[in-house]
Structure 1
Amino acid sequence: MTRRPDSGEASPKRPGLLGERSFVEVRFGGSGGQGVILMGVILAMAAALDHRYVVQTQSYGPEARGGYSRSDVIISESPVDYPELQGVDLLVVLSQAAADHYVPLLRPDGVFVFDSEKVPSPPSFRGASFGIPFVRLAIEETGRDQVANVVTLGAVVGMTGVVSTESLRKAVLSVVPKGTEEVNQKALARGLALSADDWRRSG
């Protein structure tokens, strides 16, 4: 999926670890059924709502069940010349296999976010690293583990500013099934409320 800004409007200010970067490469990784592909789609939609250029790709592959699947998003203030990742600025993983496979691709000044209960042995990374029990938080907040990906997106955007929170809210509500808006809004709010200082890990 490739999107370009609908207008010449400037993108909104985005506080966070990556909020001031004009070009960001993002990878989501996990197992089949964890909503990894949907996270990439939602982030790409939010970036487009921020009036930025965006390319989103995904891999279902034979590893989609039980192994590692991925969704990549490139977000830029200018047109994207090459649609594949050249490195990773933000890595978000929900399985041990995905963490082991993708952490080596992280740039030294990148950000590594993972589910601390799904990734019990996170690979060493010297940059900013955050381990958060997303699935457990989703269940505690909503009673549903299916919205763990929305909690994850909220936390990632709240901490990094890779897209604006308002655009993220709009994107989430535009894709979730009818009748689930309330539970997804609760999940998103829970993620956005997480503080980077509370979850930062040493490398």
Structure 2
Amino acid sequence: MFDKMKEMSLSPTLVTYNVMLDVYGRMGRSCNKILGLLDEMRSKGLKFDELTCSTVISACGRKGLLNEAKESFYGSKSQDYVPGTVTYNALLQVFGKAGIYSEALNILKEMEENNYSADSMKYNELVAAYARAGFYDEGAAVIETMTKEGVGPNAITYTIVINAYGKDGKEENALRLFSRMKESGCVPNVFTYNVVLGMLGKKS
């Protein structure tokens, strides 16, 4: 269909290209194909929008092409594209899932500097990823960031880090975070209490 349009001298629009980028990404086409479409869009003078950039970043992420995802993001920015929440969240998800936490934190900081907030789901994913990797203090730091940004951590988010601290023998850190959880107005759930009681039971 896309090639047919070209044969008929019909010029694809930004919407057309975005659809093709999405299709290529979902079909698992090579990143070169996707980046080739971007080059074609540039040659036609089409300006990238939020959908263009987030789609390309997600497609590169699915293929594990993290450098390409990053280069696409910063390359678009260098051409006067101003990323929005959707694009930032796409990049945050790519680095979070890949376990590249320093990059994920850099994206969070950049979002804060530009007055954007990651959605609660992305923050929660990042906290869980930190905890799984053994970076408990970093997970707790993300919870602090969420609180400052007004993206309230939920009971599951707190419990993930409390549980991780407890399993690593850092009961004081776990109990400190548990206290902060209650002070913030977040109500512990059954799982939270089970984790705390289990941790204290092992200690005694």
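Bear in mind these aren't lab numbers, they're just calculated from the coordinates by the rules spelled out. Bear in mind the structure is a predicted one, so any value in this text is a computation, not a measurement. Cβ atoms are built from the backbone, for glycine too; each structure is taken alone.
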Query raised in the report: If we compute percent of Cα pairs over 24 Å apart for structures 1, 2, which one ends up with the highest value?
Result: 2
Report summary line: If mean count of other Cβ atoms within 10 Å over residues 47-54 is calculated for 1, 2, the one returning 23.0 is structure 1
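Assign the value 22, calculated as relative contact order in percent (Cα under 8 Å, 6 or more apart), to the correct structure from 1, 2.
Numbers: 1: 22; 2: 12.
Traced to structure 1.
Could you tell me which structure in 1, 2 was used to calculate distance in nm of label points 7 Å out along Cα→Cβ at positions 95 and 191 as 1.8? Before the final figure, lay out each step's value.
Values: 1: 1.8; 2: 2.6.
Here the read-out was taken from 1.
Say we calculate distance in nm of label points 7 Å out along Cα→Cβ at positions 55 and 183 for every structure; which of 1, 2 gives the highest result? If you can, show how the numbers build up before the last one.
Working: 1: 3.6; 2: 4.7.
Ranking 1, 2 on distance in nm of label points 7 Å out along Cα→Cβ at positions 55 and 183, first place is 2.
As an exercise: mean count of other Cβ atoms within 10 Å over residues 103-110, calculated from one structure in 1, 2, equals 15.5. Which structure is it?
For mean count of other Cβ atoms within 10 Å over residues 103-110, the value 15.5 is produced by structure 1.
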Requested in this report: Out of 1, 2, choose the structure whose coordinates give helix-only ellipticity at 222 nm (-39500 (n - 2.57) for each DSSP H run of 4 or more, over all residues; to 500) equal to -23500 when calculated.
Outcome: 2
